[in-house]
Structure I
Amino acid sequence: MGITLVNVKHQDVLQNLYEGLYHQLVDISDLPGINTICAKETVETIRNRFDIISRSAIHFLGNGNFHYLTLPLLQKYKHPFSLIVFDHHNDAGKLDYEGFTSCGSWINEVVKLVPAVKKVFLVGCGEENDKEMSQEITEKIIIIPERELNPLKLYQVSKMIPTKDIYFSVDRDVLTPKEVQTNWDQGNVSTEELIDYIKILSNDHALIGADICGDLDWDYNMSKEYKKIPAREQAYHVNRQLFETFETILKKTETFPSEQQIV
């Protein structure tokens, strides 16, 4: 099992920052044009690297500019599952650049290119981040805005999930900035609440994988600034909690067969 850390730049900074939390590295920092928006040909190159290198079910993708990396991670799954995305932003917005995907539009490509995904649940969007969506994908997406988040609502959502298998994609910007800092505007969910929501949605379902993004855009100077030490400690602590949560759920999943194992 284990955790795979995806390096998009300055490999040694992330290695040191999250030392002890990951078991494997996939380095894509040599690829040009990958920040925020990425050519689909380059996404295919990244998918091949994941296929060759990573054997993990859990990946850390760095800052939110790289949330689109969920797309190549999902393309390896061939049997039906539902995608649950925790994000303060609606990443299913339209993108006017043909041949590209981005951190704000990647869910469109998932709906179009990953037929195994039967439903997408986008959880925690702030009202200020509403976006125009293509008509062709809206019927596959259910949005649960931040204002509706509570345990009862999430229990109801869990009953709506049409597949046994589920995959979580978490952008830490859904969390309050009091607990962790990101490079995008953030929501008001606590880490404890997020973990509770993940556990509720996992009830009666089999977790097949998860990824996390929403880090600060660390560089050599930022990582050495004394005033950033609290932010580094918070980032490490939140990541550890999320990784442990997903690993625990994955171990429970192994006790009963999922659709992935049966088909």
Structure II
Amino acid sequence: MSHLLRNHAPITSEIWQEVDEEATSRSAAALGVRKLLDFAGPFGWEYSATSLGRVGGGIPSQVAEVTARTRQVLPLAELRADFALSREELETGTRGAQDVNYDTLDQAALDLARVENSAIVDGWEEAGITGILQSSPHDPIVLGDDPRDFALRAAAAVAKLREAGIDGPYGIALGEDAWINVQGGSDRGGAPLLTHLKRIIDGPIVWAPGISSAVVLSTRGGDFLFESGQDLSVGYAHHDAENVRLYLQESFSFRTVTPEAAIAII
């Protein structure tokens, strides 16, 4: 039996498919940073730690002539976001309704994405994750007061990476404020800022809710490693006469291999 306990939910297979599609659609839009990384997995719910390929110092053994050391690993972090769906609303889906209200699921997906994006970019000390910007040796590129200068600052960030010997292609992850600025703004010449930015970055431009700033990084591969245990999945908690209590869940680890391959725009 799956640990997600989906068979215990009062939900038909057809509605489960709709729920899964909604979760996938909503999370795919919001889990922006992982699109710029090396993604490995998913390796399953039982997968608990990422091997770092290193060992610690020697430890005593029961025989003096035998040396012993422990392997170093990075434990995976588990994320879970609970939400409730109305049983009455779900029943409308069994009658063929095309407008089932999945707002609570959408919010849970967004909340979970904010945590994952933030952990990767800004770090999560309690989970043992050092973020991309915590590792970067580069001084951040300061945007200044005029958002029209964003493309110029992105160009400066790319130049800084090239000076450090970091090849492209490059990508950029935008926090919520930066995304709004880029999508709706223009540069000093009046051209759409997004068009200008695409020419500079020449790679993915992703929405990354939850991060504190924008980050430009190389997507050449091998610099930033994301390991997925269980990828985003919907599980069943319990239900009553009015609501079905579900949750979104995932497990992952992240580590930076090349700190020089990223720079912030703040």
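Bear in mind these aren't lab numbers, they're just calculated from the coordinates by the rules spelled out. Nothing here was measured: the structure is a model prediction, and the numbers come from that model. Cβ atoms are built from the backbone, for glycine too; each structure is taken alone.
Tell me which of I, II gives -0.55, -1.28 when you compute log10 I(q)/I(0) by the Debye sum over Cα atoms at q = 0.11, 0.16 Å⁻¹. Source structure for this number: I. Have a look at I, II and say which one yields 30 for relative contact order in percent (Cα under 8 Å, 6 or more apart), as calculated. That value comes from structure II. From which structure (I, II) was distance in nm of label points 7 Å out along Cα→Cβ at positions 120 and 184 calculated, if the value obtained is 2.6? Corresponding structure: II. Of structures I, II, the largest value of Rg/Rh (Cα atoms, Kirkwood Rh), for residues 72-135 alone belongs to II.
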